[in-house]
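A short reminder: the numbers here are calculations on the coordinates, not readings from a lab. Nothing here was measured: the structure is a model prediction, and the numbers come from that model. Cβ atoms are built from the backbone, for glycine too; each structure is taken alone.
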Structure P
Amino acid sequence: MQARPHLNILGTRGIPAAHGGFETFAERLALYLTSRGVSVTVYCQSDDPADLEGREDHWHSIHRVHFCPGRGGVAGTMQFDLACVRHVLGQPGSDLVLGYNTAIFNVLQRLNGRQVFMNMDGIEWKRKKWSKPAKLWLFLNEVIGSNLASTPIADHPEITRHVEKRCRNKAIMIPYGSDIIGAASDQPVRDLGLLPGRYFVSIARIEPENSILEIVQAHRAANTDTDLAVLGRLDSTNAYHRTVRTAGGNRTLYPGAIYDEEAVRSLRFHARGYMHGHQVGGTNPSLVEALGAGNAVIAHDNPFNRWTAGEDQRFFTDRESCSRHIRAFASNDLIHFTARMGARERHARDFRWAKVLASYERLFFGRQAQAAQIAAE
């Protein structure tokens with residue numbers, strides 16, 4: 001009897017998802033593949049010192065391996081990644097590595113003859129927040145990862161072009177996915193003192209390259225009868241965070257980072273518009289989720305956001321253009337409706353989970369996974 005196809009997923013904090021886009025993707029992919037007759041192992045970062053040597057369990061038929069790094073911060077992440085790579089060398093199947101930040105460790109997999117798929121994420125080394133040594137480390141690992149991977153995976157056409165400039169392999173483009181949000185309770189919105197349909201929302205890390213300050217200033221300058229909710233953790237010791245907070249007017253709310261899934265769905269679905277200031281990256285998960293909610297989008301004008309959001313949305317280059325788009329969405333129902341319908345159409349075209357996950361399955365296993373599913377039935 002033919003063995004079931006197997007996939008190992010490395011590079012995230014683990015499942016169930018509680019942190020970010022890669023964790024959500026790992027969870028959705030693992031659940032999808034197990035339903036299709038594929039066995040899956042997901043590596044998870046633990047906070048329990050008892051897991052220093054690794055602990056194994058199962059969650060929804062998914063094999064999980066937990067490692068607790070002996071230290072915190074970046075050094076701990078590197079220690080965790082290396083432990084995962086060492087362990088996976090004894091596992092069957094192929095490996096999917098999400099992100100290239102420690103790609104130098106993945107050389108061990110290739111030296112052992114393993115098939116390694118690597119999602120190249122965004123252009124991490126270009127982010128302003130990193131020091132020069134960190135940028136050099138990330139740049140070198142991007143080059144290493146794109147060349148050692150059996151198949152590099154890009155989530156955006158611009159990332160595909162970027163990766164292929166520096167690697168010998170052809171990259172495969174598969175975007176990120178998200179759920180359709182067709183309805184949501186408005187109670188979480190009202191609990192914050194907001195009126196459904198009369199506020200804009202930003203959901204992002206509060207940092208300069210996400211244009212949060214420009215968005216806050218633009219909304220205040222637009223002087224509309226709408227509110228702005230800025231979701232994200234604010235630290236009073238951070239100078240940029242203090243500037244962002246003081247720049248808001250009396251119609252700007254800072255509810256902090258909200259992780260409750262139903263509350264976030266509500267805030268997306270009932271917003272007048274979604275503000276997306278990301279200046280670098282690929283198919284950003286937060287923007288894709290906004291499209292799935294049918295949000296009218298005002299995004300920073302760059303090739304990443306233009307391809308993802310589509311031609312029906314509005315794009316800004318500075319505070320003045322951002323203010324102009326806020327006023328248009330706030331006051332013109334036809335412009336606003338056109339953008340909302342465009343978001344739904346754009347999401348349906350490329351970003352539904354069913355299409356995204358099926359594309360990954362074909363890449364990993366092709367007919368092998370289909371045969372395994374038939375045998376399982």
Structure Q
Amino acid sequence: MPQKNIEELKYQIALTMAPSIGPITARKLIEKIGSARAVFNQTTGSLQKIEGIGPFLSRALNTPGLLSKAETEIRFLEKHRIEALYFKDPDYPALLTECEDAPIILYSRGAQGLYSKRSLSVVGTRKATSYGRNLCREIIKSLSELTPKPTIISGLAYGIDVIAHRAALEYGLPTVAVLGHGMDTIYPFSHRETAVKISKQGALVTDFHSGMGPERNNFLRRNRIIAGLSQGTLVVESAKTGGSLITANMAFSYHRPVMAVPGRVGDNRSSGCNRLITREIAAITESAEDIIRYLNWDVPLATKKIIAPEIITSDQEMRLLHSMQSNMGNTPDSLSQLTGIPVHMVLVTLLEMELKEWISVEPGNRYKMKISLE
């Protein structure tokens with residue numbers, strides 16, 4: 001672990017261990033009171049006065065043994081060289097900070113790929129067909145050839161997940177596996193060798209402390225991290241229900257582009273992808289070129305057009321561009337709410353900026369900047 005304030009880290013970890021205190025509530029407490037340590041130093045009466053806390057949650061913070069459990073966890077982290085990334089630390093992944101339910105603490109073994117300028121989550125069914133397996137590998141191979149070192153993010157599960165990780169490893173790309181359990185185990189055990197390689201060529205991450213096993217609800221919870229760590233999510237094959245659809249919908253709620261490989265009508269393992277497409281949640285994706293276009297990776301980062309502020313001709317343009325710079329994949333409605341500009345004026349201004357090639361419209365009527373403000 002890098003040098004950190006161990007005493008403060010103890011309280012940060014203890015806060016994540018408090019029963020019924022999720023990341024949104026924990027974040028609210030920290031923002032209101034100032035720090036994790038300050039939260040624990042509050043009286044029960046003071047905590048109850050905070051909106052949304054009440055007697056039940058305030059008592060949860062007084063659960064016996066929280067601080068001693070956190071100290072045990074710190075010793076585990078130090079022994080196994082695992083980093084604890086606090087959500088306010090500069091080394092916490094930037095894309096994840098945009099998600100209101102992002103973990104307060106993200107544990108990481110390895111760091112390659114966590115800070116990549118290009119990142120893609122790849123998810124799908126655990127019972128992939130040969131078509132899905134081959135297409136997943138081909139897309140990742142093509143990405144390795146067409147764009148500089150994108151990070152491939154997935155969940156190390158059977159099927160599409162592990163195929164995506166192994167393809168990234170094979171073609172020299174960093175890859176991040178988001179675990180649904182603590183770092184003291186690997187599930188499934190048969191993917192242990194792949195996990196070791198990932199820790200060297202990418203990162204293993206989780207928001208679960210040691211001792212938390214691979215329970216079903218844990219995997220559902222970890223899907224938000226898969227969606228939040230990347231610029232976009234690709235679903236290769238999926239049934240009508242399942243973890244990959246949950247991840248896709250979470251990515252959509254975070255205003256991140258969602259892409260899906262279309263499949264044959266009536267094929268159960270393609271029905272989820274087809275539904276995402278017909279509901280305009282996901283864009284039809286058949287190749288790496290589609291992904292590169294949807295995520296705007298076809299514009300080299302070093303040569304991205306820079307617009308000086310004086311070139312911007314209206315207050316509406318300036319306000320919309322600044323809003324889009326701080327948020328990903330905005331819709332006209334969300335831009336109107338963020339800027340206070342009436343929707344009909346937002347639509348007019350967006351069209352003008354699209355004609356100037358300052359912005360692009362993505363699947364789901366979401367807008368993204370193609371320029372940088374100087």
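Summary of computed values
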{"read-out": "Structure from which 18.2 was derived, mean count of other Cβ atoms within 10 Å over residues 279-286, options P, Q", "value": "Q"}
{"read-out": "Label whose coordinates, when Cα extents along the principal axes in Å, for residues 207-310 alone is calculated, return 53, 42, 21 (choices P, Q)", "value": "Q"}
{"read-out": "Mean count of other Cβ atoms within 10 Å over residues 95-102 derived as 17.1 - corresponding label from P, Q", "value": "Q"}
{"read-out": "Rg/Rh (Cα atoms, Kirkwood Rh), for residues 167-358 alone from the coordinates reads 0.96; which among P, Q", "value": "P"}
{"read-out": "Which of P, Q yields 34, 28, 19 [semi-axes √(5λ) of the Cα gyration tensor in Å, calculated]", "value": "Q"}
